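*Asks:* Just below sit the structures, each encoded as structure tokens.
Every number in this text was worked out from the coordinates using simple rules, so none of it is lab data. Here the structure is a predicted model, which means the values were calculated and not measured. Cβ atoms are built from the backbone, for glycine too; each structure is taken alone.
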Structure P
């Protein structure tokens, strides 16, 4: 089965499976799992943070960040399309009583600096207190520029706020910009990084920040039921994901370009120009549900969203993309009605 629904569907490599089966483990709640500790130290050093914590998911990592920077009744600013606002079940509000202030995302995925500054609440007991700004990079496959992130850093410093990065696909951004990931993370007080998307680990994300931030996050993780025991079995795959898998992301970006080109040639899609590994294609004939069923019958999975989101990853090859394009072409040929031709000329 070829799966274009997301890069969360990636299967761990044989090297990861071997590392997991042979992992040196302890009890991570006691802080003595050597493999977890190694992963956390590796990530913190690589991304220039004091400390890191291994979490079960990116949703948990983002929630821990928000709750570590904010108290009950505080507020964080984010984009309307941000994962930690739109796709994480309202966790900050439900579990932390932290109010999100969502702002319009510009076409490039950013929030306008004037919009951010205008949303910061003044010190007045009528208002929730703004404590945090949260960015996402990449967001919808789009990469925030270094200049923009530096400008947001300056803005939050002027207002004495913290800055968090949902860096679930951080290494896709660094690959696109051709810079070290640490050049992106330098602007942030905390960063979450997903190991189980394009990096291919089966489970897990990291939250990075100052020692004080991660100490607080560790307590909150326990409160949320996220204290894992012999988690080194998972962290072993995470180490390989962090150290080795970013080197292959350019191939995924190239495959996304190949996919976008093939979809355009079919002639029934309005296709975005991918920056990284995500391609959005609006079906002009509105037959995405039928297309999903047709492809599934041919061992190919997509999500019939509007627009359709295709995601490339290391389990998808150029040959798989060629096969996808062939089947989509066949589907539209099969459902297209031929033009009726008559011998009667108009009067």
Structure Q
């Protein structure tokens, strides 16, 4: 075993001497048949392209570049004028390139991901958009944590993106890459930006959906009161519309949510500040156990009603409740004029209504 280790160490040393690369660097070397032309090695950063090194090619066409190894897999480029070859660099130490006049048609050794990126570029160039998109989508899902998948996400044809993050059908690809990068490379700059883009789009859609739902409630409440009848802690039915003519805070809540005790104290502040001004609070509790719920709410000064969890009474469906707590505000005409997820928004709505 000791002899084997010595042999492996000697081999590693020999490779280092031969290639000029070590654990802290990567190398790109080979031949390009373009005597007198300037060959550049460039880093394709998010916002700019940085020239790392360059050389005027001799008659032999031989070249060799050496550069610090990136902390995370990254994209680089060999370029002569408008002629280029995209390189995917990760754990590889030495990429070999052998090219004629066209870098894009080079033979590449020791970098299969570089070859995959070149296949994506060829596909984009030679295929119809739909056909290329199908090929690129399969490539992404085959290995979403790779720089190949990342590169495919941002390809463009005729100045337009192949994949659109705002398109729900395309977003599966952005989500797959963002999730994989966030799992394997959470500290990477590309990860943070891509993951943030996906989260922002999803949150934006949710906000738009909530606004649309709110508008639907407002439209419906103009002609009919969105009503609820449920039993209170004493078993007596309480009907929301009985409070019509007053400003009503309708609160969907549960004793099992985080910070429930603090939530109750904040609701008491709302009650103490606004009840004397004609505001009524009607709280709908989605609970598993009625007995536990009764003990929790019996001392509360406002109306509390019980809705058995998962009961098919249509209340949660009708009000489009997807999370707890959710607050609604009715004006004195019985119209819903606000939907909120926190007390700050509710307070502003109350001041406006009153």
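*Asks:* Name the one structure among P, Q that distance in nm of label points 7 Å out along Cα→Cβ at positions 194 and 226 of 3.9 was derived from.
*Replies:* Considering all the candidates, the number was obtained from Q.
*Asks:* Identify the structure, out of P, Q, from whose coordinates relative contact order in percent (Cα under 8 Å, 6 or more apart) was calculated to give 24.
*Replies:* So the calculation was done on P.
*Asks:* 1.00 is what came out when FRET efficiency 1/(1 + (r/R0)^6) of positions 106 and 306 (r between Cβ atoms, R0 = 41 Å, to 0.05) was calculated for one structure; which of P, Q is it?
*Replies:* This figure was derived from P.
*Asks:* One of P, Q was used to calculate Cα extents along the principal axes in Å, giving 81, 55, 35; which?
*Replies:* Only one of P, Q returns 81, 55, 35 for Cα extents along the principal axes in Å, namely P.
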